[in-house]
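These are the structures, in structure tokens.
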Structure P
Amino acid sequence: MSITKITSEEDFEDKVLDNEGKCLVIFTVKHCTPCEEIGKAAEKLCEEMPEKQIFTVDCSRLEGFRERYGIKGFPTSSAYSNGEQKASKLGLISRTALKELLS
């Protein structure tokens, strides 16, 4: 499975908040080098763990999203379980750290 892009508030609700399993959401913005790098690490993680759901949200395209969900900086990687945020890491983190978030 590859990374799925969240394109709207409704999309986020359907795919993440209404999700009955575990998933990883990476919040990014345009022109952010660390965001691009974490995206590459997440793609490799998709190859290793195709059964896991990984989503990205481009907060520069979704007005007010950052404030509504308390995103303090970019990239932010958040683990959700049954629609609830369980853990979050701010900044560029390794593929191993992303994997730990999904565990």
Structure Q
Amino acid sequence: MVGKVANLARALGILLAIIAGFIVIPGLNVALVLVVLGLIGGLAYAADEAVRLYISVLVIPVIGMALANVPAIGGHLGAAATNVALCAAGAAATVLAIRLYNLVKDGLLGLSKA
């Protein structure tokens, strides 16, 4: 159940990021919604996908800056890439929090076994 909700949040985050890059959505704090959807979507990532996610968080804004130079629609493409990066950053925060939780849990369980 959590996996389905997380996958849905990830898909909605990507769609909202792209749509909000091209049109203004009045009355909606897009950045906040994207980060929250990313936080929920981060629950769907496995531990072995974490490095790719972290690299995506770093690379997507650079791609957005390059796309911003495209005539006529560059600003929109750059905004969409920035929005996707916000969503990915939220997911990365969840993956990192889960990793830190597991490290602390394993460390404390290791103390009780010694």
Structure R
Amino acid sequence: MIECKQMEKLIPQFLDDDLDNQDLSDFLDHIDSCPECKEELTIQFLVRVGMQRLEDGNTFNLAQELERELTEAKKKMHRRKTLVLISYVLEISVAALFALCILLTIAL
């Protein structure tokens, strides 16, 4: 798991939806287990999103919106992991087909 100082540096990237797979996974795991870092995320979320909403005159539920963001990020991480797994399966399938073509070429 990443350290708190490293995680704090990732908060702006998380809020911009700009973390790669590994950083997003580490970030979400850390946020789930570290109340201090979750509080820092909440503060930065309030500053970035909440202040804009107030300026626009919109009402919002900060806790609910942040939880929605975290839930969406977890779903995205799951989709990314699934796509990586599918790509591995496809790569193995292509390699197996290539090997089969070579064997058939040699046999003929």
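Rule-based calculations on the coordinates, nothing more; no lab input. Worth saying up front: this structure is predicted, and the values here are computed from it rather than measured. Cβ atoms are built from the backbone, for glycine too; each structure is taken alone.
I have 0.8 for distance in nm of label points 7 Å out along Cα→Cβ at positions 24 and 48, calculated from one of the structures P, Q, R. Which structure is it?
Working through the options, I get structure P.
A value of 16, 55, 28, 1 was computed for P(r) over Cα pairs in 10 Å bins from 0, in percent; which of P, Q, R is the source structure?
P
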